[in-house]
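Below, each structure is written out as structure tokens.
Just so it is clear, none of the values below were taken in a lab; they were calculated from the coordinates. Bear in mind that the values here come from a model prediction, so they are computed numbers and not experimental data. Cβ atoms are built from the backbone, for glycine too; each structure is taken alone.
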Structure P
Amino acid sequence: MDSSSGVPFYRQVIQQIEQAILTGMLEPGDRLPTIRSLAIDLKINPNTIAKAYNELEIRGIVTTQVGSGTFVSDRRPDSAESERKKRLEELVGRFVAEMAAMGMDRKATLELVREFKED
């Protein structure tokens, strides 16, 4: 996980799983690591992994079978949308990081964006 990217960890988990599916590293029916084991491996809070898995399940990319685990479904992520979303999140992450480096907190940054007017 890249804490300097500005992209929330749960989004990074989603992106990595989607990328693994799109590249064929993960195939339909493959079992994902348990929430606990992935949280330990990545050294992040298990709730973060649960949030990522939940969003993937809502989008139909994975299915969870109580007592058995979380599995890749037959539905593939939309590669164009996934790539677009990844690029947008990276762009926003860099922007937020640059604003923080200039002493702006998120609230002030959001206010600046709201008030921004193009000429």
Structure Q
Amino acid sequence: MSVQRLDEQTFDEVVGAATGPVLVDVTAEWCGPCKAMEPVLDALAEETAGRLLVVSVDVDEAPGVVRRLGVMSFPTLLVLDAGEERARMIGARGIGRLRDDLHRAVPGLAGAPAR
């Protein structure tokens, strides 16, 4: 499964229908560190398919969603679970650190491959 790109119309529908945790990447097309996160998030989406939904929201395509989430820096990664924010990570990070952060935020996210 790959990262789902969401906009103003699809965000609430997709995230609201999620039955497990969701990692929301708040990004911007013009943001260098955001671009560097794309392959990391793609890899994470593949290895956690069925356990973690990974979505991306661009600030210029969904400013209302970004405002509602209270995001002011890019990239920002939010972990939402059952509609509640479990973690907020600001700034780019590698796959190892991201896995560690996710396991702290969602302890039940077992089964991810070892680094």
Which structure, out of P, Q, was helix-only ellipticity at 222 nm (-39500 (n - 2.57) for each DSSP H run of 4 or more, over all residues; to 500) calculated from, if the result is -10500? Q
With Rg and Dmax of the Cα atoms in Å, for residues 33-96 alone computed for every candidate in P, Q, 11.9, 31 is reproduced by structure Q
Once mean count of other Cβ atoms within 10 Å over residues 41-48 is calculated for every structure in P, Q, which label goes with the largest value? Q
Given that relative contact order in percent (Cα under 8 Å, 6 or more apart), derived from a single structure, equals 30, which label among P, Q identifies that structure? P
From which structure (P, Q) was Cα Rg over 2.2 N^0.38 Å calculated, if the value obtained is 1.24? P
